[in-house]
1. Of the structures P, Q, R, report the one carrying the highest value of distance in nm of label points 7 Å out along Cα→Cβ at positions 20 and 148.
2. Comparing structures P, Q, R by mean count of other Cβ atoms within 10 Å over residues 140-147, which one has the largest value?
3. One of P, Q, R was used to calculate P(r) over Cα pairs in 10 Å bins from 0, in percent, for residues 84-187 alone, giving 13, 45, 36, 5; which?
4. Name the one structure among P, Q, R that helix-only ellipticity at 222 nm (-39500 (n - 2.57) for each DSSP H run of 4 or more, over all residues; to 500) of -11500 was derived from.
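Every number here is computed from the coordinates shown, using simple stated rules; none is lab data. Being a predicted model, the structure only gives us computed values, none of them experimental. Cβ atoms are built from the backbone, for glycine too; each structure is taken alone.
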Structure P
Amino acid sequence: MPNRLNDNRTELLKQIRDEVVNFKNSPLYQERIKNKVFPVIGEGSHYAKIMFIGEAPGRNEAQTGRPFCGAAGKILDELLASAGIKREDVYITNIVKDRPPFNRDPLPEEIEAYAPFLARQIEIIKPEIIATLGRFAMAYIMKRFSLENSLDSISRLHGRIFETEASYGKIKVIPLYHPAVAVYNANTKEELLQDFQTLRSGIE
């Protein structure tokens, strides 16, 4: 357990927030200004054992500046509750911190632009488990942590636990479906419920 009295995590994360807010070279900065919306930096415990990483904010998230606060957020809250995990005990963020127009998939150059912020968030929070939400986050994190040889479709990899090394020690990576898929697909929700039990077992 880190000594929180001498810990500057909050200050370092605030610095990231300020940098993203002022990230005028971002390929999505003008879109943010035009639509008068917010970047979505991340939310939750700065000492989280589990970090959830999605791909990019949706409309509700961009309007509030909070990750997973719309329909997908309600599903995520249900999934967390089903596994006995409190939302305030985890950290939730996305690779891309600004909403792509029309909720389209993030482009490679957008992922590349924002990825350094995510890398710093991981280094600061030092999660034991990284749970990726959706295929873009899965692909980025598995490549980032030398698991690219195990990459496959999310339908094959979801719910599996991959052990690897971060700069601060051993971690587990668990790919999951994005909760947005479960909003309209009951079968995916059932799979997510099962995968969250696997996630729970990973921290016990």
Structure Q
Amino acid sequence: MASLKYKAALWDMDGTLFFTKRGIVKAVDDASKEAGLPMVDRDKVDMFIGPPIQFGFKDYYGLRLEDAKLVADLFRKSYREKGYVLECDPYEGVIESLKTLKEAGVKLAVATLKKQDMAERICEKFGLDTVFDCIYGSDAQDNLKKCDIIDLCCKELGVDKSEAVMIGDTVFDAEGAEKAGSPFLAVTYGFGFHSPEDLDGHETVGIAETASDIAGFFID
């Protein structure tokens, strides 16, 4: 029987589990238009995917954070009510990797900065709500940081944070893992990291170029 290197896999959502760009871009366009802002350049839209959405609006338009939060509210309204949240697909190899990890006895969680209700809707659409042992996302007030979400996942899973690997594609995932005291597995197929150089000194247990590679970092 295969032995496990780690007890739990904590998955980021946007850019790690799911390709969510289509729906996010539509909601960004809606919010920008309603706020009277110019449309986002198509080659800049990836900066809105992964971090809390208000930071995308803040950084792209140079808004004050309080103003960016108002535009983010418009985004979330459109994203939810128009069903854009469900315009996404799992990355190739994700379903198979989850199955392999589950069968090996690795505990599975979603640890995302996406609003929790949105994360739950996406997982339910693809039947993954029964695959994951828990799903945690951002709270309504945006008070939770990535390290807080990692902590919540580990408490529910009953594992030490040092035995739970955070899997993600952005610096938010890497820094969250570091602050929580969890190992970090970077993926380069998402919206953030595209090469080892992008990790900028962040410590990792490895780099997965495809979702199919992920299970190998957990199972001997």
Structure R
Amino acid sequence: MEILGIQIGKPEPTNAKSGLTGHFKKPVPSVQITDQGLVGDTICDKKHHGGVDQAVYIFGEPDRLWWEATLKRPTPPGFFGENLLISDLCSAKLNLGDIFEIGETLLQITSPRIPCATYAAHIGSGQAIKQFYAAERPGAYARVLRAGSVTTGMAVRHQPFDGPKITIIDNMRAYLDGFSDADFLCKALQTPAHYKLHAEARQRLGLPL
């Protein structure tokens, strides 16, 4: 696998309630990645986006091409708000805790992307969010385990998580089901998942927060 595109966003108007968004990302040849994400990438809605556990949004080229055919419109790099576009990556196969090594940079998968009102406004369809869930090609958020510089064309090495396996699709389905499966929640606590999933699991299982 390799980096096909690096994208960062600046504040732009949106029809969504937030008013401003950094969703509309544009390509750059290289970037520095820190624990807060890509340097120069603007996060407008910090309640729902950004932070150390979703510092980088990763998308796969096969998923992008599938969406392009499904939506019947161009989906250039950055269309889905992704920071990194990676060749030969089908996001549905990723597990929480998987690691991507890109040069000196280490990224760890924490959660699927959950579509928001800004995404729906961007697509321009009342069915956009429902369609996004049904497709199960969401891309994934990652935390930064080791900061570094990334350039388009760099090789990407995938290191599968060696603990309990929870795919990002398992995570998405559990979210849609209201996190009602105790077995899933117990398993999630054994992975380096997003802190919000850990908090949800501990609360629902009656464990100390």
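1. R
2. Looking at the calculated values, the largest one is R.
3. Considering all the candidates, the number was obtained from P.
4. Answer by label: Q.
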